[in-house]
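Below you'll find the structures, each written out as structure tokens.
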Structure I
Amino acid sequence: SFLQEAADLLARPALGELAEQLIDIGDEWREFALATARMIRDRDPLQPPKLADKLRTIADREQAFFRDLRRAA
């Protein structure tokens, strides 16, 4: 990813760590999308509170990521 390349080019390991965090956040988005699709297709019971909790978790992680990125830049 861009951050991994920037970490190497600029010799800033913190950017590499942030790249890993962003990959993890992307994985959480995929999990959310899968859970939502399964609920919509009636493969899992519809649980809006569970989806809302997942969105809040992702939002918190993204907020922390961008705060840390701003500090690292």
Structure II
Amino acid sequence: MMSVTIQPYPTTHRQDLVETLHGTPIPDPYRWLEELDSQETRRWIDAQNVVTNAYLAQVEDRPAIQAQLARLWN
């Protein structure tokens, strides 16, 4: 059994954005993440990747998993 260290996730800020559709207010606090080319979204993605990559680097069977995925994708 492997033991991994999990880094804390970066904080994701929320906007006070509410759109009204057909008379119904719809909160959309993470709409800013839909702007894929914005620097803010890029920074958020990069911060998430730091956590993900640190976790995946600790997976003992990672080479075997990568090889299996390569076989399935090719």
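Once distance in nm of label points 7 Å out along Cα→Cβ at positions 13 and 37 is calculated for all of I, II, which comes out largest? Max of distance in nm of label points 7 Å out along Cα→Cβ at positions 13 and 37: I. Comparing distance in nm of label points 7 Å out along Cα→Cβ at positions 5 and 21 across structures I, II, the highest figure is found for II.
In this comparison of I, II, the computed figure -13500 for helix-only ellipticity at 222 nm (-39500 (n - 2.57) for each DSSP H run of 4 or more, over all residues; to 500) is attributed to II.
Any read-out appearing in this document is the output of simple, stated calculations on the displayed coordinates, not a laboratory observation. Keep in mind that what you see is a predicted model, and the values were worked out from it rather than measured. Cβ atoms are built from the backbone, for glycine too; each structure is taken alone.
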